Structure 1
Amino acid sequence: MDYSLSPTAMFLNAGPVSKVVMAVLVLASIWTWILIVDGVYVALRISKAIKSARAGGAVDVLWPIACAGERAASASLPGETNEQRRNRILESTRRAAAEFMTSARGGLSNLAIVSSVGPFVGLFGTVWGIMSSFSSIAQTQDTSLTIVAPGIAEALAATAYGLAAAIPAAIGYNRIGAAFSEIGDEVSQFVADDVISLTKDVT
């Protein structure tokens, strides 16, 4: 049996339960990187759109917010004062902005789940590997390395796979979350500027 510490060798030498745990963690790790790449891409697109809008260019991905403001501005309600019209446009635009940011942050909650659950799934695999080692000792009445090595290898592998999934997820969640927090402030400023532009004819 190959006791190499390479991820592939540790997976192939593991028992059925440990293999399932490792496979789940590998899928979680792949999913994590997909969410990180998507989060960074979305954040960059929104930042670029905000800069473009400030420069008088296309609003690009911010169009749901701009359209909500334009629809509210085009509506005319009987007996509505100018102040009420401003407030209605602002409320409509803010609501659209909140929905937009919620959609943009979609993957963050999943990163939080992986970062918090990943270590515990890995810990389950670790405990299972240690239990396998004790079971082998009980069956053979032998404590030699040949007997305990497979179970210890499973335990180490499960720990490593769990950390490989959880660490990038935790870093991605914190960094991308901070980026979206800054973007949220910029979107709020875009809303304010958009409302001013839509109501500049109101006295």
Structure 2
Amino acid sequence: MKTVITYGTFDLLHTGHVNLLRRARKLGDRLIVGVTTDSYDQSRGKLNVMESLEERMENVRKTGLADLIIKEELEGQKIHDIRKYGADVFVIGSDWSGKFDYLREYCEVVYLERTKGVSSTDLRSARNPIVYMGIAGYGRIAGRFLRESKYVSNIEITAVFGRNKEKARRFAESHALLEYYTEYEQFLDRVHAVYIAVPHHL
């Protein structure tokens, strides 16, 4: 019996997920699906998952494609699972191409092309429209906030406000922001929300 194993968050299960599971199933006689836990997603910076672990596992079960559904709880678990379940083939989406080549020591590794035109990110955006945010200030705190914001769905930082035009311009360019302003009211007209990144007394 040939065993295939794959992993994913499977948030907002869509046709792309189902297509990948169906194609993975055809590579063997048995398919094991690992679904990432909330704590594991958070530990790797994935903060935008909308459904609970139970919902995501149940959605995978309903496809009828998985012979066994397990939880992926920690880094390094894949090697343990491959050995434990005697997996012959590890399957993952092609957007991870090369990332899991180290598993070739334990089994065959196959990267499958993703279904074009559909993703969990797109579905999250459809449910929750994007909030365009501006940052007031261009110091260390502003840069740190901008980096962290990339882990949150439906937030896009588009502009910076500051009194010094040259510093605001440099900050916008270094972080690929669309706009910079030295007039606060004009800045407010261009965004939905503002993160204040200046010292408290200012």
Structure 3
Amino acid sequence: MPDDLTKAGRPTPRSAFAEVAPGGLFERPGVIRLHDPGHRPKTLLRGRFTPEWLATAAGLLGIVPPEQPGAAARSPVAELLWLGPDEWLVLGSGPGSLAPALLRAGLAAAEVGDGLPDLELSGPRAREVLAGGTALDLHPAAFPAGRATRTRLGRIGVLLQRAEDGADGPVFRLHVERPWAGYLWSWLADAALDHPSNDESFPR
């Protein structure tokens, strides 16, 4: 590989779901839809909640870091998810790479990107499909839009994020460590087959 190959000239990383979903899409009409959104910048942060951290986040991301368990904050350039008392996940990159500025603010910062791929799950039975593999209470009153938490789904750990509802029901984003991406996609697709379709034109 040439030494002067620029970042822009490097090949796009292969999707973590390529083996099980070459087209990046699975749909069982009237039940669920799985979608691979492709590469999304992600930065994992760890550190103490300090005035410097607040100021840096406000300047770079335009948002105040959430302090409540499972809470999220969003701006036009990024989304910030609370993972623990001293841990957050930034979705989006803001104006360039975040890590250097965050390190200067006293945080440990690691750009995880394609090491933590995510998929989007939607559809009228999305909540029921998820409920078959997790003990987490997914009722809208307990897990409203904007909530994010770590949980187990099937045999693996995932970061489950509830997005705003779509036209055909709830929308979830599931973030998973890359080695388990294929398992997660296959588990969800298989689980969907156990649920009757709301689409009368689709076989039950």
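See the values below:
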{"read-out": "Test item: helix-only ellipticity at 222 nm (-39500 (n - 2.57) for each DSSP H run of 4 or more, over all residues; to 500) calculated as -9500, pick one of 1, 2, 3", "value": "2"}
{"read-out": "Which of 1, 2, 3 yields 1.7 [distance in nm of label points 7 Å out along Cα→Cβ at positions 39 and 167, calculated]", "value": "1"}
{"read-out": "Answer label among 1, 2, 3 for the case where Cα extents along the principal axes in Å, calculated from the coordinates, equals 91, 31, 20", "value": "1"}
{"read-out": "Of the structures 1, 2, 3, the one that 33, 20, 19 was derived from, the read-out being Cα extents along the principal axes in Å, for residues 15-70 alone", "value": "2"}
{"read-out": "For 34 (relative contact order in percent (Cα under 8 Å, 6 or more apart), calculated) the corresponding structure among 1, 2, 3", "value": "1"}
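Laboratory data are not the source of any read-out in this text; all were calculated from the coordinates shown. Please read all numbers here as calculations on a predicted model, not as lab measurements. Cβ atoms are built from the backbone, for glycine too; each structure is taken alone.
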